[in-house]
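In structure tokens below, several structures.
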Structure 1
């Protein structure tokens, strides 16, 4: 490896107030290296891209990769690493919570130990985490326990599968980086899952500082992505991630449909045949809204297009919805008068059609 050239990848979204400090700290502490700093910005709304562009005009070591129509932390990291020119690449948060001193120590460990990957862990004994709230600490510990179960036994000794501070030997890691699904929950977790124990991974203790400006990007969609990543890994990555998400949303639709049917039958005294069509429509609308917020988040529809998308979704679903109602009603009338089994028999008919057709015609994804 060329140990003097160092690529540093900083994914950003609305980090205008933090990025100057992080860049200055890197320049101040990295005197032993020839640097390139790749700032991968997801079309921030706070002027981050324009500010980074002004920095790049003054210092050729800074490179801006501005992404429009693409978003997400894992995909930003992947894009940055694929554009790196060094054999050694550092991935850090751009919010100032990762110390440059820790990242540079990890670089030295990578070279000295001849590892493929060195990771800053928030949960080693010597680590300090003043920037991690108690709620997030509990959440991270739970996520780490689940991740440990799902990954190759060669990685069982690791303590922080959710870390965002990484140093990679790109000669050995790049083949796996290329395969990473950009919608994955955490880049590091996806890299471990894909490498199946092949990589030599070492951890160093991390000092995880509080943010100076802005708020954490952790939200429901990130938790949802982690659930999908776990199922994807535990099912040997045979099913597409999006299909898993669509299926889980479909399960929520089953609950919505069953509850709606029972409410209309027992509180409003509707017959099963009268309650079922309305319940199917309510469940379909629920599925559409949740899928728009989670499954197809990168193609999320808003405003007029959200309403138009609902109309298209209901149109795409109309044939299987009719089949759902017809099959469920026939099952109920002719085979067995059980509303639960009747509805599930109809729901099973619609899943594959809805997934394939709505992906293509509603959210324009293959």
Structure 2
């Protein structure tokens, strides 16, 4: 994107390309596209609803070197519709997670097409794949770390969007397992607005029969961009006369969506909540480590309300970003966000 000559292309065409770049961030990508993902087989795994994922697998990538005392490991779970390759740009020297200092483990969440998912399960394909929760994602990760990686304590957990929800769940489920937490644009408890939003996604994706779901994929991606960025961002970055071009690219990118995978992940998101609202203080009291809560004030895809409340109860720093990029400020304001998280971890 940086190589695009803005003056040559013209202002409006440049803005279209900037907008379309976001589309590549949220599509499920094949393993062969980027780094080869490692796979850990952890056997049959029982979920909190008593269903079992048969022959459960966990995808992951690692960067950096683990200290002899295993004191520098950071877990970085994936966001909705993304995978471990989606997060590589946040890892490296002078990036958000400095792999010259830390051993960074990017872990693929259940349902992302790498870890066990409706699209890759041989025993439970498609709609036969069990319904799982954000808590199940975290429980699988805990088992992966302790049993497969032989890591019994983390320096930090951080994640973006659905990864931020997993980060909050780590706080509630395993409060003594890490020293620091940095949830980014996630939520510990859903608001009624969040539930309405995710309910619409679920209603749409529930219509997928596992075969021809192209229209559903296109509609869900359009809805994601409607809510993921502010009206001001869309108007300022996609001129009306270029909307058809923008929509054509949305439809093209939606071809990479594996709707049943995303349906299972969205079901997990829509049922998320680390505790009852009145018990947030208990969660805050149980966690003794340091916390940096990052929010986007104009986020309409994951409202920041409960993150603000929990940050106050924790006595944690609240890092606020004001950008008309909305939820996707984690890319628009990547340098600003990365610098603040990097400073917190250091």
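None of the figures in this text is laboratory data; all of them are computed from the coordinates on show. Keep in mind that what you see is a predicted model, and the values were worked out from it rather than measured. Cβ atoms are built from the backbone, for glycine too; each structure is taken alone.
Observations on the model:
- Computed -18000 for helix-only ellipticity at 222 nm (-39500 (n - 2.57) for each DSSP H run of 4 or more, over all residues; to 500) - originating structure among 1, 2: 1
- Which of 1, 2 leads on relative contact order in percent (Cα under 8 Å, 6 or more apart), largest value: 2
- For 2, 12, 22, 25, 20, 12, 5, 2, 0 (P(r) over Cα pairs in 5 Å bins from 0, in percent, for residues 70-189 alone, calculated) the corresponding structure among 1, 2: 2
- Once FRET efficiency 1/(1 + (r/R0)^6) of positions 62 and 214 (r between Cβ atoms, R0 = 30 Å, to 0.05) is evaluated on every structure in 1, 2, the highest one turns out to be 1.
- Source structure (of 1, 2) for mean count of other Cβ atoms within 10 Å over residues 238-245, computed value 16.0: 1
- Mean count of other Cβ atoms within 10 Å over residues 38-45 - structure with the largest value, from 1, 2: 1
- For FRET efficiency 1/(1 + (r/R0)^6) of positions 86 and 270 (r between Cβ atoms, R0 = 35 Å, to 0.05), the highest value in the series 1, 2 is held by structure 2.
- Distance in nm of label points 7 Å out along Cα→Cβ at positions 46 and 102 - highest-scoring structure of 1, 2: 2
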